[in-house]
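Asks: These are the structures in question, set out in turn.
Any read-out appearing in this document is the output of simple, stated calculations on the displayed coordinates, not a laboratory observation. All values derive from a computational prediction rather than experimental measurement. Cβ atoms are built from the backbone, for glycine too; each structure is taken alone.
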Structure P
Amino acid sequence: MKLTEVYKDALKNHYSLGAFNFYNLESMKSILGAAEKLNSPVIIAVSESALKYFGFEYLKNAIISARKTYSVPFFVHLDHGKTFDACVTAIDCGFDSVMIDGSALPFEENVSLTKKVVDFAHSHNIQVEAELGKLKGVEDDVSSNEALFTDPKEAKLFIEKTGVDSLAIAIGTSHGVNKFVGEAKIRVDILTQIEKEIPNTPLVLHGASSIPQKLTDEINALGGTLKNAKGVPEDVLEEVSTKHNICKINVDSDLRMATTVAIRRYLSNNPAEVDPRKYLTEAMKEMEALVTHKIKDVMKTKSM
């Protein structure tokens with residue numbers, strides 16, 4: 001099964017795929033374990049910094065092993081690739097899709113870089129995501145102090161010039177755990193305009209962790225200092241999944257928070273424990289529960 005086939009089905013049947021970032025074996029197994037139990041397709045995403053942390057050969061072999069272990073369709077995706085070479089590296093590693101993020105570049109330079117990646121990736125039967133507009137916030141090596149909404153007319157021109165398979169848009173979400181000051185404001189009106197211009201293009205929502213208050217409160221109660229942590233309300237994510245053309249929703253910070261909660265909780269309750277397998281097992285349970293909830297209750301991902 002190809003990612004393009006799932007995207008077409010998602011557009012037709014009004015659901016989205018979760019793209020959950022992973023950075024080690026525990027997070028990878030947690031995401032895939034949840035998808036396997038639900039029999040729902042999923043995207044597992046790796047940033048450039050996570051690829052370096054994991055290690056090229058380790059990750060390449062982990063992907064091979066996962067394909068032998070899990071029967072559910074899953075797709076390995078490069079998140080926020082900044083260069084042509086980064087995308088080539090991901091393809092060599094066995095990824096199914098790559099994101100080339102030229103959103104910080106002038107429009108024509110973004111088009112040129114994206115088209116170069118599309119031509120190479122398509123020759124290897126690999127799907128390409130690009131970004132138009134700019135998200136505020138910090139996550140791994142992605143950082144911006146300003147937000148720039150996607151222009152619907154530019155989105156149409158960008159698709160025509162690049163032939164990219166999916167497009168990440170900026171409609172008010174942001175990276176990191178501090179997404180909003182005050183009420184969350186997502187520009188669904190801009191999303192609607194973009195859909196009118198490119199009705200057959202799968203759209204992607206980055207910076208879409210919901211930063212559950214329960215997790216924030218527990219982290220702080222266990223010694224954390226998360227201040228003003230606020231994410232995208234889950235009812236908004238469900239709306240754009242089921243009533244609009246958002247076919248892929250990225251989640252990273254929520255998984256980090258689930259991991260942190262589980263480890264802090266376990267070590268607080270077991271202060272003499274020094275076996276990482278025990279608290280990492282708890283972290284995996286917490287991550288798997290979170291991914292299960294997102295796939296089933298928020299993104300409404302269809303079972304295969």
Structure Q
Amino acid sequence: MSRGLEPPPEPHDDPASFSAMSTHAAVHDPRNEHVLISVNGEFHRRSEAKISVFDSGYLVGDGVWEGVRLHRGKLAFLDRHLDRLFAGAAAIDLDIGMTRREVADLLYDTVGRNGMDDAVHVRLMITRGDKKTPSQHPSNLAGGPNVVVIAEHKVADPAVAARGVTLHTARTRRPGPDILDQRLNCHSKLHEVIALIEATKAGADEALMLDVNGHVATCNATNFFIVVSGEVWTSTGEYCLNGITRGVVIEICREGGIPVFTRDFELDDVYEAEEAFVTGTFGGLTPVGSVDGRAIGSGELPGPTTARLSRLYAAAVAADVR
């Protein structure tokens with residue numbers, strides 16, 4: 001369905017009016033009320049799963065995490081997720097205390113205990129561990145890392161892909177690696193939360209974020225792509241999360257003969273783009289309907305390139321879990 005150019009939304013301050021349409025919107029599943037959650041290898045019911053108030057992640061956002069999808073009994077792109085997890089842990093000098101195989105076994109043990117086989121989202125969180133007293137200093141650690149695994153039955157809300165998401169360009173920018181390396185999947189996400197709140201108060205679903213130089217970087221929780229004259233563009237990657245889905249999309253573009261570029265580009269390029277979409281482990285590819293109140297392309301969602309890449313991505317997931 002074609003849509004005309006929409007006027008920029010007026011900001012509002014009522015939290016109750018925040019949009020529920022996001023790339024992480026899921027179909028309600030009552031089974032999630034009874035899932036077992038792994039806390040340091042021990043399993044607890046949802047209402048009983050707890051972590052200490054002295055945990056490093058709670059105190060200072062000190063930790064790394066991964067979100068993985070379970071398809072047909074197999075965790076998709078698990079090797080890539082483990083690569084990113086261990087690289088991130090090494091970058092912040094965090095000893096996970098487990099081998100890759102032990103981490104994988106814990107993930108599969110968690111979904112197994114919950115009788116899960118398909119359409120499941122698994123969140124793995126590893127912090128530096130409990131502190132003896134509230135502080136940043138690692139010398140105050142009281143023990144080893146805390147490892148939590150939450151597996152939930154989660155199917156992306158089909159209304160999101162059908163309608164697409166709307167983005168608002170946030171004033172909050174992505175910092176450079178000299179402040180906080182944006183390629184890390186770490187627990188320190190406050191700047192992204194602030195950007196998202198700004199976007200929702202402006203009436204959009206999620207935030208588009210610029211880098212320190214004013215180039216388009218990424219969204220608050222997903223990676224951002226545009227289609228220009230049949231070419232697929234995304235940022236250089238210096239100021240955005242090293243997204244697993246982002247990497248797969250770049251690869252399938254190259255394998256499928258679709259021109260793809262990781263490059264600097266501006267907001268004007270976004271406004272004039274034929275299509276835009278975002279990528280993430282949970283939602284896969286989600287079309288973007290408008291940015292800053294401006295309809296992208298013809299307004300037909302998904303656009304032809306986005307639709308083709310969505311099919312290719314689904315095939316890549318199926319091949320990985322085969």
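Asks: Here Rg and Dmax of the Cα atoms in Å, for residues 198-269 alone has been calculated and equals 12.7, 40, so which of P, Q was it run on?
Replies: So the calculation was done on Q.
Asks: Suppose you compute distance in nm of label points 7 Å out along Cα→Cβ at positions 46 and 166 for every structure in P, Q: which one lands on 3.0?
Replies: Q
Asks: Can you say which of P, Q returns 120 when volume of the Cα convex hull per residue in Å³ is computed?
Replies: P
Asks: Give the label, chosen from P, Q, of the structure having the highest value of mean count of other Cβ atoms within 10 Å over residues 54-61.
Replies: Once mean count of other Cβ atoms within 10 Å over residues 54-61 is tallied for P, Q, the winner is Q.
Asks: Here is a further query. With mean count of other Cβ atoms within 10 Å over residues 62-69 derived from the coordinates and found to be 22.4, which of P, Q does the value describe?
Replies: Working through the options, I get structure Q.
Asks: Okay, next question. Once FRET efficiency 1/(1 + (r/R0)^6) of positions 150 and 262 (r between Cβ atoms, R0 = 35 Å, to 0.05) is calculated for every structure in P, Q, which label goes with the largest value?
Replies: Largest value of FRET efficiency 1/(1 + (r/R0)^6) of positions 150 and 262 (r between Cβ atoms, R0 = 35 Å, to 0.05): Q.
Asks: Now for a separate question. Thinking of P, Q, which structure, once FRET efficiency 1/(1 + (r/R0)^6) of positions 22 and 38 (r between Cβ atoms, R0 = 25 Å, to 0.05) is computed, gives back 0.40?
Replies: Going label by label, the one that fits is Q.
Asks: On to the next question. Tell me which of P, Q gives -8000 when you compute helix-only ellipticity at 222 nm (-39500 (n - 2.57) for each DSSP H run of 4 or more, over all residues; to 500).
Replies: Q
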